[in-house]
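Peer 1: In structure tokens below, several structures.
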Structure I
Amino acid sequence: MSYPPKNQKTHEGVIHIIRRGIGFFSIDKDKEDLLIPHEWLGTAFPGDTVKIEETGVIDRRHTAKVIDIIERAHTTFVGTLTEDRGKVILLPDEKHMYTPFAISGEHPEIGHKVLVKYTRWNSGEELPTAVVEEDIGVAGVHETEMRALVLGEGFHPGFPPAVKKEADALKREGEKRIEAEISLGTRRDFRDTTTFTIDPIDAKDFDDALSVRDLGDGKTEVGIHIADVSFFVTPGTHIDSEARNRATSVYLVDRTIPMLPEVLSNNLCSLRPHENRLAVSTVVTLDKDANIIDRWFGETIIHSDKRFAYEEAQKILDDGDGEFHSELSTLRTLAKKIRIRRVKNGAIEFDTPEVKIELSDDGTPIAIHLKERHDTNLFIEDFMLMANVAVAEHLAEMSKKHGIRNGFIYRVHDTPDADRIENLSQLLRVLGYDLETHGGKVKGTELNALLEKVKGTPEEYLIKMATLRSMAKAIYSTKNVGHFGLGFRHYTHFTSPIRRYPDLSIHRVLKHYSEGTKIPAETIAGFETLASHCSEREVAATHAERDSIKMKQVEYLAKHIGEVFDAVISGVTDHGLYVEEQTTHADGMIRIRDLGEDYFDYDQNHYRLLGRRTKKQYMLGDPIRVKLVSARIPERELDFALATSSSSAKRHYSR
């Protein structure tokens with residue numbers, strides 16, 4: 001390959017690199033990405049911010065060359081030590097990392113998982129160099145692999161000594177501080193109002209509670225009480241700095257990596273039953289149709305009367321009798337009206353199943369099933385959404401009143417990309433459905449109508465997945481573009497400050513306005529950087545959580561090699577079919593070479609592979625019988641093959 005000509009255009013931005021060592025760089029969302037061949041990557045890693053130079057056109061594809069590394073996306077990596085030509089190297093766990101690392105200095109035995117720190121990759125060196133920072137343990141062991149997932153995404157299970165020291169002080173003084181705060185008499189007191197928490201049966205921290213009071217004349221007062229984390233966690237403390245850095249808690253299949261030390265998350269800031277606790281609350285007065293006719297925000301004291309599990313509260317509702325039945329029934333009735341109105345206003349109803357994995361004491365997966373969703377799950381969600389919207393509207397009003405721009409962090413979900421919506425519309429026409437679009441734009445109400453129309457049809461899965469893939473990603477930002485998926489013009493995260501730093505930030509802003517104090521200018525100036533950081537950490541946490549589920553799904557199915565399963569085609573590419581096994585909901589792949597003695601063309605517009613000779617087609621959403629061929633636990637990947645002839649699995653779409 002010839003060296004690129006000089007005096008070409010240069011750009012700075014994030015580079016994306018696939019495992020084969022080919023890079024892609026976007027300069028315009030409406031144009032095809034620039035392709036960066038392996039030999040022109042320089043020393044770039046996936047996700048780095050780089051400076052690139054356009055190099056012309058090769059095989060009708062615009063290409064570029066990396067000429068400088070502006071900022072590394074990561075400087076620490078997790079992987080397994082191995083040996084190559086007498087040298088110790090690290091094979092990274094990160095799937096997009098195309099190069100191993102040469103290990104310098106002391107290291108544990110070959111076969112161990114380690115955390116390494118990148119040190120250099122000079123021009124002319126075959127591999128980047130790294131030093132071992134932590135021996136995680138023997139690869140393949142449950143404890144090693146779970147810890148590796150967390151470290152690989154930049155989260156650390158333990159807290160630094162300075163944080164532990166502050167946490168120890170809170171253990172000694174926390175309860176006294178709560179009582180001293182209560183004695184001031186400055187907080188609105190809800191201790192005599194019926195209040196309870198409703199959470200998963202295995203929950204350890206309770207960061208939200210509901211109170212309910214009948215006001216007569218068809219009016220109901222509902223309090224959405226959120227743990228007052230900001231009372232204990234203040235700017236300038238080591239606990240706050242660490243929480244800001246983590247930005248979120250991480251929930252793996254067998255453990256939680258908390259944002260806050262346990263003394264806060266499981267004790268002082270947990271709204272435990274029969275204990276006085278401090279809260280920041282949104283209190284709304286609702287009419288009989290669940291419209292808000294009054295609202296109040298501020299610091300409160302609560303005393304939870306009951307800690308319900310979802311199932312327990314649901315049984316009381318189903319039986320029509322039991323502890324706090326009247327209050328639970330009132331909340332359910334109001335919540336249903338709130339939900340109906342929200343959907344009518346454009347909130348999209350995606351019913352995406354969640355997998356629950358049961359583990360033995362040593363971490364071995366012993367059962368996999370879908371989590372059940374009850375009315376109680378839904379109405380807790382309804383009131384949390386109501387509080388988030390009310391707080392966002394209130395803070396927007398206060399920001400405008402005080403002439404503050406970008407004065408807090410929104411949770412935003414942009415409208416879908418026009419091209420994706422047009423592609424979705426094209427697929428739907430193939431299947432016999434019409435989706436009304438307006439120049440690539442679509443309303444949530446129209447998507448809801450579509451999802452309702454396809455319920456129970458053979459193509460329901462296909463359409464639901466294609467619609468999901470057309471959506472933008474929700475992020476944090478100071479710039480309000482609304483929340484398309486929920487149908488809200490104003491939305492923020494207020495309800496989970498124990499596990500999300502943006503919520504803690506919102507509590508502080510809310511308190512400034514409630515107390516009439518000025519928000520520091522440097523705090524406002526830092527909101528957008530904070531929003532970007534929290535969005536990035538949320539993505540990293542989601543990767544760790546999903547990978548922990550994938551790992552246990554693959555480990556569970558590894559005992560069933562050669563068995564036949566029912567599956568559905570969940571993805572179609574030019575390399576083959578992705579399939580989702582219907583019992584464990586684990587994803588795997590059937591490679592195109594294993595589809596039979598035919599040449600299959602990839603029809604991107606119709607989400608299918610089509611055989612040239614046989615005309616057999618495999619389409620997204622088709623049911624299919626598959627045989628498990630291999631389960632590669634370290635890679636968290638499954639390989640399947642066809643179990644029956646395609647004709648028995650193929651589904652024809654006709655209307």
Structure II
Amino acid sequence: MGENLARRILRAHLVSGETKAGEEIGIRIDQTLTQDATGTMAWLQFESMGVPRVRTELSVSYVDHNTIQMGYENPDDHRYLQSAARKYGAFFSRPGNGICHQVHLEQFARPGRTLLGSDSHTPTCGALGMIAIGAGGLDVAVAMGGGPFYLKMPAIVGVRLTGSLPPWASAKDVILELLRRLTVRGGVGKIFEYFGPGLKSLDVFARATIANMGAELGATTSVFPSDKAARTFLRTQGREGDFVPMEADGDAAYDETIDLDLSKLEPLVACPHSPDNVRPVRELAGTPVAQVCIGSCVNGSWRDLMVAAGILRGGMVHPDVSMTVSPGSRRTLMMLAASGGIEALTAAGARLLECACGPCIGMGQSPASGSASLRSFNRNFEGRSGTDDAAVYLASPEVCAASALRGAITDPRSLGKSPPRIRMPRRFSADESGIIPPETDPVKAASLPTIYGPNIKPAPKGSPMPDSIRGRVAIKLGDNITTDHIMPAGEWLKYRSNVPKYSEAVFVRVDPSFPAKARQIRDGGEAVVIVGGANYGQGSSREHAAMVPMFLGLKCVLAVSFARIHRDNLVNFGVLPLTFADPADVSAFDPGDEIFLHDVRRELLSGDSVAVMNSTKNRRIVCRHGLTGRQIEIVLAGGLLAWTATRGA
């Protein structure tokens with residue numbers, strides 16, 4: 001059997017291990033990206049390693065999350081990031097230049113390369129034949145220092161596409177259909193590789209939508225071939241020279257295959273409060289909406305916004321609807337203006353927002369209390385919008401625009417007309433004023449300062465694993481707990497570089513008393529223990545969901561299962577992630593229970609089983625750690641920074 005594309009790229013970048021599913025591999029990273037919400041801490045961690053310059057082919061520091069500058073905290077972070085990028089050899093994307101994933105796709109992504117980003121939607125660049133993976137900021141810092149990125153070799157799922165999308169169905173419906181079938185846990189430990197004749201009908205903008213929201217499946221990444229569509233896209237961006245043809249062998253083997261006939265799809269909607277709560281839009285038609293938001297990193301491309309503009313042209317947003325548009329990049333905004341899209345959108349009553357993440361992360365435009373918001377975004381977790389009791393729905397730009405006109409969720413097929421015909425420009429704006437290159441003279445760079453504001457505090461470090469852990473359960477949670485539940489964004493984002501302050505927000509939307517309880521447990525000489533259900537830590541790559549609880553004394557998390565990135569982040573900060581050998585044993589724990597792990601260091605080194613004693617209930621529970629030898633060393637050392645220091649740069 002032939003080789004698939006994902007395995008070929010991974011094999012070409014292999015530093016250690018074998019590309020056998022489930023085995024740990026280390027891969028060389030060609031490119032990295034960071035953004036301001038996760039990047040400030042990542043750059044602080046990079047500085048702590050003492051590496052004079054980034055050692056990747058390309059690293060880019062983006063500012064796209066915390067662009068609302070109310071107070072000094074965000075601009076201070078931005079000034080620090082710009083100074084660090086200039087000094088250490090990274091490009092800097094200014095505030096307003098766009099969202100990292102859209103800008104990187106347009107200006108830096110290259111077929112066949114590897115990309116590691118401190119944002120869970122980094123797989124967007126898989127649309128151009130990259131292996132692009134989201135990870136915690138510390139993993140990205142190590143990669144910037146020249147270290148490999150380690151992961152368990154994922155299973156490769158081949159998604160065979162046939163047919164072509166019918167009128168009014170879109171790429172958004174492709175990924176929503178996969179979420180409907182597989183759920184938010186269905187991609188854990190897997191790479192999704194798309195192939196088949198149906199690819200011909202999907203341009204790179206469409207592929208980017210699918211690759212971006214592959215993160216909602218829990219997938220490691222998604223990848224498309226570098227084919228004619230990729231070459232066309234690179235030509236429009238003035239980068240045809242970066243094109244390299246890369247496809248799977250005709251007889252490529254996959255660990256699993258999914259068949260998806262595009263011609264059978266219809267417009268879909270993800271209902272509150274999960275991207276996999278998917279139903280046909282026709283079943284929800286007539287549901288009133290008070291807000292419609294189009295854009296973000298998943299549907300903020302020129303094509304997406306021109307489709308919305310075409311639907312709204314000559315019409316008017318319903319008087320009961322507040323509609324916003326967030327272009328994905330400065331280039332997108334400039335082309336939107338040149339194509340008449342801005343005129344059509346604003347004339348219809350839409351509000352044009354900055355080229356930034358904005359409402360998707362709860363940074364402005366929170367819905368009215370108790371209202372419904374329809375968004376072309378990628379996540380609708382409860383409270384993520386900034387309004388705890390809002391009902392947030394996800395859909396394509398087509399569904400969003402049609403619904404904005406009528407003031408209720410609308411099947412665009414009911415508009416009684418054909419979808420807008422969008423003609424791809426021969427060339428996009430070549431403006432690069434939003435990107436600032438680094439200092440290229442290493443001697444001069446070494447003399448440059450990095451500028452710290454008072455909100456920037458040192459990155460906290462974990463402590464070595466003790467011989468035994470005596471702890472107490474601070475909180476017990478259900479399934480699909482997200483990183484938004486653990487560390488909320490929105491108004492708290494500006495404290496991402498200030499862990500002591502940010503620690504006041506841990507689980508505040510779940511249990512406002514958690515920070516005080518955790519401190520009481522920690523200050524009483526016990527370890528903080530968290531008990532969770534299945535898929536604990538899904539969602540964002542934010543390492544703060546591991547780092548900040550660690551700062552409060554977290555030493556162990558017991559769960560039915562973990563999301564990939566969060567589990568890795570726990571390890572990186574010296575927190576022991578354990579799964580129940582029998583998932584039913586989660587019922588044996590309650591908040592306040594005293595927990596004892598006897599001789600835990602020896603157990604980690606001697607096998608996969610770890611005995612957890614619930615002293616309160618006098619029950620002994622068997623758990624599994626599933627850690628590789630390298631991960632065990634990291635946990636025992638107290639985290640990745642400490643482990644790296646023992647091995648040298």
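Peer 1: Suppose semi-axes √(5λ) of the Cα gyration tensor in Å works out to 43, 33, 27; of I, II, which structure was it derived from?
Peer 2: The value was obtained from structure I.
Peer 1: Oh, and also: Work out which structure the value 10 belongs to, where relative contact order in percent (Cα under 8 Å, 6 or more apart) was derived from one of I, II.
Peer 2: Traced to structure I.
Peer 1: From which structure (I, II) was Rg and Dmax of the Cα atoms in Å, for residues 198-509 alone calculated, if the value obtained is 20.8, 60?
Peer 2: I
Peer 1: Taking distance in nm of label points 7 Å out along Cα→Cβ at positions 102 and 526 from the coordinates of each of I, II, which one would give 4.1?
Peer 2: Label of the source structure: I.
Values in this text are rule-based calculations from the coordinates and carry no lab data. This is a predicted model, so every value here is computed, not measured. Cβ atoms are built from the backbone, for glycine too; each structure is taken alone.
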